[in-house]
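J.: These notes open a run of structures that come right after.
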Structure 1
Amino acid sequence: MSEKKKEFAEGTDLVRNRKAFHDFTILEKYECGIVLAGTEVKSCRARSVSIQEGYIQVVKGELLIYGMHIAPYGFGNRFNHVSVRPRRLLMHKREILKLSQKVKEKGVTLVPLSLYLKNGRVKVELGVAKGKTFSDKRETLKKKQDDLEARRAMAH
C-alpha cells in the first residue's frame, strides 16, 4: 500500500500576519494553542482564515484573540461556526502572567503573527510588539532596500 501524503509539512504556516511585521516591532515571540470547534479546524486546514485584524488581550487570567476571521466550512451545514468570535488561547498560567505584566507597559501589545499546524494541532505564534511610528516604517523600508542592493552587488 502506498503511504498517505501529508497535507502540510511540519511547521508550515497556514496564515502569516505580514501586516504585523510592518506596523509593529516584534520584541518577543511565543507559541500557544487555540480552542477551536471542529469546522473551524477544517476551515483552518483549508487556509480560509484571516488574522490581519486580530489582536490579543488578557481577560481574567485568560488569553483571548479577537477579530480573527475563520470562514464557514463549505460542508459544515447546520454545525458551522460563527466567523468572528473571541477564541481562547492556551498557555501556562505563569506565561500568561508574564505577558500581562509586559502588556501593562505603555505602547506594548500582543499581536498574532502566524497560524500553523504542529502534530496535527493548530497553533498560534503571538508576538509582544511595540507600535512603529511613520519614520520607523520608512527606516525599515530603507534598510530592506539597502540589503537587497548589497545582495545584488554580491551576486554579480
Structure 2
Amino acid sequence: MKIFKIIAVVLLIAFVGIQFLPKQINESQTTSKADFLMVNKVPANIKNKLQTSCYDCHSNNTNYPWYSKIQPVAKFLKNHVIDGKKELNFSEWDSLSVRRKKSKLKAIVNQIKDDEMPLNSYTIIHRDAKFTKAEKQEMIEWMTQKRDSL
C-alpha cells in the first residue's frame, strides 16, 4: 500500500509539472487573403459546415475547446493540428497550383464519401461537426463542381 501512495504522489507531481510546459496555439488574428473561403464564392451552408467540421484542424485558426489547456491533451491537439495542416491548409489555398487544388478537392470528396473526415475522435465531442446525409451530399456535390470548374 505504501508503494501505491508513492507512485500516486509521483504521478500527481508529474501531471502538475507538465501543466507548465508551453502551449503553442494555432490562432491568427486575421483571415489570410489566400484562404479558401476568401478566394471562392462559397454558399453559406457549405461555408458554415467547412468552418464547423474542417477549419479547426485544416486552417491557421483553431477554436480550442476548454480541455485543450490541459497537458498532455494540449500536446496531442497541437500535433493533430500540425498533421492536419500538412495534409490541407485552407488558409493557404490560393498558394496551391491548379493541379494541386484539383487533387485536394478530389481527396476532400473521397474522404467525406468514405466517412474518414471529420475524424470520429473529433466528432465525439464536436457533435455539430458531423455531417448529416444531406450535408454530406451537398458538400460532395459542391466540391465536385468546384473541382470541375478549375
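J.: Between structures 1, 2, where is distance in nm of label points 7 Å out along Cα→Cβ at positions 89 and 121 highest? Could you put the intermediate results ahead of the total?
T.: Working: 1: 1.6; 2: 2.1.
Top value of distance in nm of label points 7 Å out along Cα→Cβ at positions 89 and 121 goes to structure 2.
J.: A value of -17000 was computed for helix-only ellipticity at 222 nm (-39500 (n - 2.57) for each DSSP H run of 4 or more, over all residues; to 500); which of 1, 2 is the source structure? It would help to have the intermediate numbers written out before the result.
T.: Working: 1: -9500; 2: -17000.
Attributed to the structure labelled 2.
J.: Turning to a different aspect of this structure: Assign the value 3.7, calculated as distance in nm of label points 7 Å out along Cα→Cβ at positions 73 and 97, to the correct structure from 1, 2. Kindly include the intermediate steps, with their values, before the conclusion.
T.: Working: 1: 3.7; 2: 4.2.
The structure behind it is 1.
J.: With distance in nm of label points 7 Å out along Cα→Cβ at positions 49 and 137 derived from the coordinates and found to be 2.7, which of 1, 2 does the value describe?
T.: Working: 1: 2.7; 2: 1.1.
Comparing all candidates, it corresponds to 1.
J.: Quick check on the output: 30, 24, 15 is semi-axes √(5λ) of the Cα gyration tensor in Å, derived from one of 1, 2. Which one produced it? Can you show the working numbers first?
T.: Details: 1: 30, 24, 15; 2: 37, 17, 12.
Considering all the candidates, the number was obtained from 1.
J.: Out of 1, 2, which structure matches 26 when relative contact order in percent (Cα under 8 Å, 6 or more apart) is calculated? Walk me through the numbers on the way to the answer.
T.: Working: 1: 31; 2: 26.
Computing relative contact order in percent (Cα under 8 Å, 6 or more apart) on every structure in 1, 2 gives 26 only for 2.
Each reported figure results from applying straightforward, stated rules to the coordinates on display, with no laboratory input. Keep in mind that this is a model prediction, so the values were computed, not measured. Cβ atoms are built from the backbone, for glycine too; each structure is taken alone.
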